[in-house]
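Following this line, the structures themselves.
What follows is calculated from the coordinates using simple rules that are stated; it is not laboratory data. Computed from a prediction, not measured in an experiment: that's the story for all the values here. Cβ atoms are built from the backbone, for glycine too; each structure is taken alone.
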Structure 1
Amino acid sequence: MTLVWTGRDYYSGIVHEIILNELKKAFDLGIRDIFTLSEKEVVLRMKEKRKEIAEILRNLGPEKENKKLIQKYRGYYINTGTQARIAGNIFSLTPSILDIFVSVGFDGVSESWRHTLGSLEIEEGEFYKIERDVIYGDGRVTQIYRNVKALSEHNDEIDPLGILKKRDRKDV
């Protein structure tokens, strides 16, 4: 018998919390925004924040007069791209079971697996296939994953200054 389980683990570990705090700062998100806003709303926040910083930079005038302020706001702008990229990478990783146990505890893992196993649909064929995600803790964690994915996917296209993509290229 061959058994295939497809799906992913949704949880919030220490590294997830750290990068979420960085995203909140970068895009002026409130504590609950990251799991209550829709993907469109979170992407709109990114767009608004970058437009705001771009407008500040345009209004600062010649670089020689405002060099430090221009560097400061350019750094803020670039940081929004960096944080969205890092968050996308972190949230797309397949976690180790050890990290999950450390993050949610034995009881949390046990409860999540019990819930998942209790509602399985097994597809029979040449092999048995199970398609089911395991959600550890609060069910809102899936919205966090969707929002981070949306920020990461739209990161380079929402670039009013046109400088984020260039930073990834080695020839620039």
Structure 2
Amino acid sequence: MSKDWSAVFERSINTLFLTEMVRGLMLTLKYFFEKKVTINYPFEKGPLSPRFRGEHALRRYPTGEERCIACKLCEAVRLLSLMNSKLVKICPAQAITIEAEEREDGSRRTTRYDIDMTKCIYCGFCQEACPVDAIVEGPNFEFATETHEELLYDKEKLLENGDRWETEIAENLRSESLYR
């Protein structure tokens, strides 16, 4: 019975003197005078990881030739498991469409490379599957638009993104080469 009275007495003292509220105010005052951790976005931007997966881009070789060899691995169907024998697309959202034609020298080139960014889930499987690092997800995350049609990227838009972000993309791929 003495424990019950001591608990009631302690609770009464806490309520009377508002000790929990004072503790909370002291914590607030402690952090009030410390350095701010918030970022004033969009005027200030925080660091991005080299593994960040943003807006898609098609890359070119230093000679200016497109890297894409039209192997269609980024959109190809592959066998997921021999046990359940289900077919699964490498692009799980089925956002990539590629058409190719053969060149005079026997190699292939893409005539159409479309990505529906409204379907894309930014999983990075297309980037992992590409044997020549042609399709990459770049560092840009600010690509909001006003219409749906602006998020249907064609080959020209993807190449333009690649040209714009090539230095950052190449640097990120170099830093990631140890983990591939």
Structure 3
Amino acid sequence: MHEEIYIAGIGGQGTLSMGQMLALAATSENKEVSYVPFYGPEKRGGFANCGVTISDHPISSPIISEPSVLVVMNNLSLKNYEDSVIPGGIIILNSSMVDLGVKRSDVRVISIQASEEAEQLGDVRVTNSIILGALIELTGVVSAGAVEQSLEQILPARNLDMIPINLKALERGSELARNYKKAWSNLS
């Protein structure tokens, strides 16, 4: 197993937290991991991207130029990174924030209105957990249990009360992704 995941958005959307949770979860499962954040000087609103490579074998480079999975949290990220995904790869869109369509036909696309789903759960701040739940369901790169355990390490002490709603968000993302997996398997 070797997955190169690029998560792209803007500051405040939880893109870096998603990457950190994935990296911690993979480490707890004794996998090889590389996590590289990229962000602008702005506290909120500037670009915030990260690359996470998870593998059963040593990772030769932490730099991801052709991800197998691309998570897109805003329109600019889709424009900038759509072409980098390997053929047969997966693009996960937060369609609450991305109104552009994927132009490629050689990738699998999952479009989730994650912000609206998070609002229905009670807090828009768990949007990233919905997307992350979908990612782990689609790829199986780490277990849901390992991601759940990483929440306690990622969330600041003042937000530990957010763990239950984050767990619900992870499960909701997983549920939504299962529908796509069924549709994809019917196409094969």
Matching task: 12.1, 37 is the computed value of Rg and Dmax of the Cα atoms in Å, for residues 66-129 alone. Pick the structure from 1, 2, 3.
3
Of the structures 1, 2, 3, report the one carrying the highest value of relative contact order in percent (Cα under 8 Å, 6 or more apart).
1
Kindly point out which one of 1, 2, 3 the value -13000 was derived from, the read-out being helix-only ellipticity at 222 nm (-39500 (n - 2.57) for each DSSP H run of 4 or more, over all residues; to 500).
3
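Match the computed value 16.6 of mean count of other Cβ atoms within 10 Å over residues 114-121 to one of the structures 1, 2, 3, and report its label. Present the calculation step by step, with values, prior to reporting the outcome.
Values: 1: 10.4; 2: 16.6; 3: 19.5.
The correct label is 2.
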Answer label among 1, 2, 3 for the case where volume of the Cα convex hull per residue in Å³, calculated from the coordinates, equals 113:
3
